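The numbers here are math on the coordinates, done by the rules we state, and not lab data. Keep in mind that what you see is a predicted model, and the values were worked out from it rather than measured. Cβ atoms are built from the backbone, for glycine too; each structure is taken alone.
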Structure I
Amino acid sequence: MNIQELSYDQAMMRVQEIVETLEKGEKGMDELTALVKEASELMKFCRKKLRMTEEEINQALQEDSEN
């Protein structure tokens, strides 16, 4: 799975799936480590998407107020 191809909503849904899997406690240590790493990367991606969206909104509002 290429994280960059996901939408914000898809990434957050995958994080929720990982959290649910971790809460069940049925995975081995190696798989746990991989899931935590994946969740971390997904959260970084989501934070980046949120920052970009915030910047776009602020820019649009600034342009609107200038007109």
Structure II
Amino acid sequence: MRLTLIGGDENSHPEGSPTIYRTDRESWVVQGWDVTDQEALAQMNIPTGESCVEIPDRMIKFFTQG
């Protein structure tokens, strides 16, 4: 899989996370904060091999295919 950097959160220093990437497989990869809140995790059905991350609303601007 090849990743193309779409954008990073300019308000997150020094780590530069969250970050949005586009893949060569017609999908997105999102780097964000680990969701560890047990109440939130209990509301989701996360299969083995998958996880979830949290990103702020300000990152939505990067979700365009231009």
Problem set entry | Structure responsible for 28, with relative contact order in percent (Cα under 8 Å, 6 or more apart) calculated and labels I, II on offer | II
Exercise. Looking at structures I, II, which one was helix-only ellipticity at 222 nm (-39500 (n - 2.57) for each DSSP H run of 4 or more, over all residues; to 500) calculated from, given that it came out as -29500?
Worked result: I
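Going by FRET efficiency 1/(1 + (r/R0)^6) of positions 5 and 37 (r between Cβ atoms, R0 = 25 Å, to 0.05), which of structures I, II comes out largest?
Numbers: I: 0.85; II: 0.35.
Comparing I, II by FRET efficiency 1/(1 + (r/R0)^6) of positions 5 and 37 (r between Cβ atoms, R0 = 25 Å, to 0.05), the maximum is at I.
Using Rg/Rh (Cα atoms, Kirkwood Rh) as the calculated read-out, with 0.99 as its value, let me know the right label among I, II. Write out the running numbers ahead of the final one.
Details: I: 1.21; II: 0.99.
Clearly, the read-out refers to II.
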